[in-house]
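What follows is a set of structures to go through.
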Structure 1
Amino acid sequence: MSNSHVLNVENLGKAVTLNYNGKRLCIEGDLSSSKKVRSSRSCICLPTANTNPASIPVNNKRILYATYNTRTNMIQLNILVSEQPNDPESSLYLHKFMYTVKDNEKEKAIQFCRILMTSVYQDLIAEKRLKILINPFGGQSKAKDIFDLQVKPILEAAKCKLDIQFTEHQGHALQVARDLDINDYDAIVTVSGDGVIHEVINGFLQRPDAKEAIRKVSLGIIPAGTSNSLSISMLGEKLGFDPIHTSLQIIKGRPLAMDICSVTYEDRRYFSFLSHSFGIAAYADLGTEHMRWMGDTRTVVGLLQEILTNKTYRLEAHVLIAESDKQVIKETCRASLKASVWKQISNSTSSHQGAVVDTIPPLSEPVPETWTKIDDDISFFLSSKVPLLNRGMLSHPCASPNDGLIDLLLVRGGKGITKQLGVFTNVDTGKHMDLSIVEYYKVKAFRLNPIARPGKNTYVAIDGEHAPAKPFQVEVHPCLASILSLNPTFIDTHV
């Protein structure tokens with residue numbers, strides 16, 4: 001090919017050819033490495049009749065680093081190899097290919113590595129400067145081992161600069177983000193569950209330069225919690241829990257614009273990135289804390305308990321609805337997924353400076369008459385910015401990272417146990433959205449007053465954590481943050 005770059009090298013005295021065409025690297029003739037790869041894991045090239053057993057193809061995304069060492073006269077290629085290359089969800093592992101360069105091709109080797117690195121990091125930041133926050137106590141308390149054994153070797157193989165810090169108490173990550181020198185880092189990476197992400201976002205947004213800080217330093221996620229809602233919404237239920245694939249997303253990810261919601265109580269204002277819940281779903285999050293040992297299964301158990309006892313909750317809410325037609329919402333979602341356009345994040349205009357200001361009326365003032373009032377008993381009042389709140393819980397299949405809207409799922413009371421169980425049994429596929437008892441809205445903001453019944457516990461959950469069961473309001477702030485992503489939107493939920 002006219003645009004191919006070829007370098008002839010050696011491995012244990014055997015000739016090897018490195019052939020790079022701008023999209024993938026093909027390592028030809030390295031029978032020794034090919035055998036090691038195939039025997040220790042499985043074939044890393046497609047098993048077709050024409051496949052050369054000593055040919056190893058690798059696409060750009062999985063090439064982490066290429067360098068020529070003048071002292072040893074060797075070229076090193078750090079690559080993530082797929083165990084099953086025809087399976088996009090296959091496990092990956094790190095392999096370092098080392099080759100001797102011929103004496104008359106040293107300059108060519110230097111140029112080859114330069115071309116390779118420029119191409120595989122096109123429009124990306126190579127050797128990212130990462131602030132790593134590890135929560136050793138969250139989830140299953142495995143964050144340190146996940147990072148040390150699986151994540152750190154990958155990030156180091158990509159020559160990322162790591163500044164590692166362990167969180168020591170609740171609110172510590174918030175303090176770190178609030179005080180961070182944003183000029184020293186390209187991203188802040190949480191090795192944790194969703195709770196530390198919540199803290200980091202709020203730390204950034206407490207700064208005088210809130211808008212600039214949260215845009216300039218992207219978020220990166222290594223899942224080490226129970227639900228990992230944001231991670232599975234980006235990569236799916238399997239890969240969203242995979243430390244290697246999420247490490248690759250940090251290395252090769254681009255900044256994805258992400259909406260953030262302000263949450264305002266009478267005496268407090270803060271920010272959320274996941275969900276706002278009152279009713280059965282809030283109980284499933286908060287009333288099952290004693291079952292954390294079950295992992296994210298506890299949420300399923302909590303939902304079933306509430307549905308089978310036919311629980312309802314009283315509320316008064318006002319909602320600023322952008323779209324109420326479920327068919328229109330689904331069609332818009334499909335069109336957005338098909339377009340797959342990266343929304344640009346700009347730091348240049350004055351509107352991207354300073355603190356984040358709400359545009360809706362203060363909580364002490366009435367909302368405009370254009371808002372829709374809901375004064376009723378409900379089973380579910382659950383709004384979300386992500387499609388998946390847990391594995392097997394595709395509650396908001398049309399949620400988008402940056403459409404400037406919150407997806408609201410509402411089920412009113414008095415619908416009966418059987419119909420509510422229909423919601424439960426269909427939520428894993430998102431088909432519950434089609435049920436007649438499910439109201440599904442795209443909203444810009446809402447105000448909610450949870451009305452407690454005497455002698456009954458009332459739960460409000462914000463981002464899966466306890467929040468006061470008092471009047472509060474939520475507003476979406478479009479494209480406020482950025483998160484490192486391999487894709488320009490969330491997973492395809494096949495609505």
Structure 2
Amino acid sequence: MSAPAQRRVMLAGSVVGAVLVALDGTVLTIAQPALQRDLGASLSQVQWTSTAYLIAVASLLVFAGRLGDRFGHRRLFAYGMLGFAATSAGIGLVPGIGWVIALRVVQGVCGALLQPATLGMLRAAYPPDELGMPIALRTSAIGLAAAAGPLVGGVLTAHLGWRSVFFLGVLPAVVIALLVLFVREPRVAPTTTPVGLDPLGALLLGTALACLVTGLVALPGAGATPALAGAAAATALLVRHERRTSSPLLTPAIVASPVSAAALGILLTSSAALFGSLFAATYFLQDVLGLDALATALRMLPAALCMVLAAPLSAVLLRRHGARATTAAGMLLLTAGVLGFGRLDEGAAQLAIGACAVAMGAGFGTVMVSATEVLVRRASEAHAGVAGGLQQTAMNVGPTLGVATATTLLASGADFVGSMRTTLTVLAALTCAAAVAARLLPARETEAVSAGSRRSVPAPPDAAAPPPRTSPASPGPADPPIPGR
């Protein structure tokens with residue numbers, strides 16, 4: 001198979017994998033009431049069908065990325081997709097809620113295997129300066145899945161029952177997994193020692209993330225405190241271990257880089273702001289304005305559609321203006337949408353709701369592409385899986401953090417409109433503060449490629465040393481940073 005054909009297969013695998021994971025979450029949300037009635041489950045048991053998956057996937061994403069770095073992203077992706085398909089089919093056949101929860105845990109493990117690989121395959125298939133558009137297409141596909149998921153889930157549940165939503169992605173998952181698995185890549189002699197797996201670091205990180213997600217989901221209940229304390233203790237042990245081990249899971253080339261840390265922080269904060277705002281918006285539209293579920297979905301549909309449209313546009317902006325300006329603009333647009341929605345009241349017009357949804361969707365779509373491109377592009381191919389795992393972890397923990405923040409703040413006041421204003425003001429302030437971190441991102445495309453990701457080309461004997469300003473982390477005076485907002 002030619003190199004362009006291999007790239008198309010890897011891109012198709014990345015897009016389909018991301019879409020199926022996004023669809024899985026959105027269609028399940030719609031199907032949960034029918035699942036509860038059919039299986040005679042309690043509300044708490046139904047909530048665990050989502051929480052169990054989230055804990056499993058969030059705790060394993062980074063280690064799964066390291067497995068991809070060691071054994072190949074293509075292989076991990078294919079195995080993860082096949083496992084995801086098998087567990088989906090199994091959930092559609094089980095007789096009780098206990099089986100559903102157990103298989104959702106297994107499905108989370110499979111989802112953790114495939115999600116970092118969707119970015120790792122792109123990093124291996126495309127040169128660093130061509131990553132923007134493939135990542136944008138993947139982001140657009142996720143936005144499209146988020147927009148179509150509730151509608152698809154509703155139609156399937158209404159006409160075929162809740163079990164049908166789990167059979168939806170089985171065939172596409174099997175087909176794309178086999179296609180990716182059978183692509184024959186050219187053999188390349190290894191130039192570096194294979195990365196270590198660091199199982200103890202993986203265990204500590206997984207424990208910290210599992211406790212963190214459990215605590216956030218439990219907020220503001222009493223069970224949150226011990227879980228969050230466990231997360232803090234596991235994090236302290238993880239830091240101590242990672243500083244001493246010879247092959248740390250959290251490679252310093254990524255986590256110690258101010259640019260990569262800024263990109264991760266921006267992804268975490270922006271996803272928290274968006275999903276926390278959507279959570280509050282759902283209750284506002286239904287409980288305050290009296291809209292039904294369909295009308296609520298239609299009011300917020302512009303957010304998903306603008307995310308789809310903003311992703312490819314942001315890839316163009318990245319080439320023209322660099323990640324720093326593009327990300328800062330996206331963060332400020334997201335901040336404006338969140339802050340604007342927080343100023344709505346009982347007399348809110350449809351146009352005002354739509355304008356806020358447009359700003360949130362366009363801003364988040366822009367940020368997701370630009371920050372992800374910086375993070376994946378700066379990682380060498382040897383650590384692309386860990387970079388993808390960290391990106392996916394931020395995108396899983398961020399929404400949980402945002403919903404937990406919104407839940408806590410909304411419950412603190414008797415007047416919902418006033419509580420929503422406070423909640424969204426806090427989320428907007430956090431987003432605006434995170435926009436300052438965009439100053440650490442590269443101002444131009446040439447600054448985004450790290451030394452580890454460039455090909456080593458011998459310099460002529462009389463070649464002058466490159467000027468200091470081309471360093472990935474050190475913009476020069478010719479590219480002044482955007483002032484902090």
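Values in this text are rule-based calculations from the coordinates and carry no lab data. Just so it is clear, the structure is predicted and the values come from calculations on it, not from any experiment. Cβ atoms are built from the backbone, for glycine too; each structure is taken alone.
Among the shown structures 1, 2, from which was the value -7000 of helix-only ellipticity at 222 nm (-39500 (n - 2.57) for each DSSP H run of 4 or more, over all residues; to 500) calculated? Corresponding structure: 1.
Between structures 1, 2, the greatest calculated value of distance in nm of label points 7 Å out along Cα→Cβ at positions 104 and 440 is seen in 1. Each of the structures 1, 2 was assessed by volume of the Cα convex hull per residue in Å³, for residues 128-311 alone; the largest value belongs to 2. Source structure of the calculated read-out (relative contact order in percent (Cα under 8 Å, 6 or more apart), 15) within 1, 2: 1. Quick one: semi-axes √(5λ) of the Cα gyration tensor in Å, for residues 232-271 alone came out at 30, 13, 8 when computed from one of 1, 2, so which one is it? Clearly, the read-out refers to 1. Computing P(r) over Cα pairs in 10 Å bins from 0, in percent across structures 1, 2 gives 4, 20, 31, 28, 13, 3, 1, 0 for structure 2.
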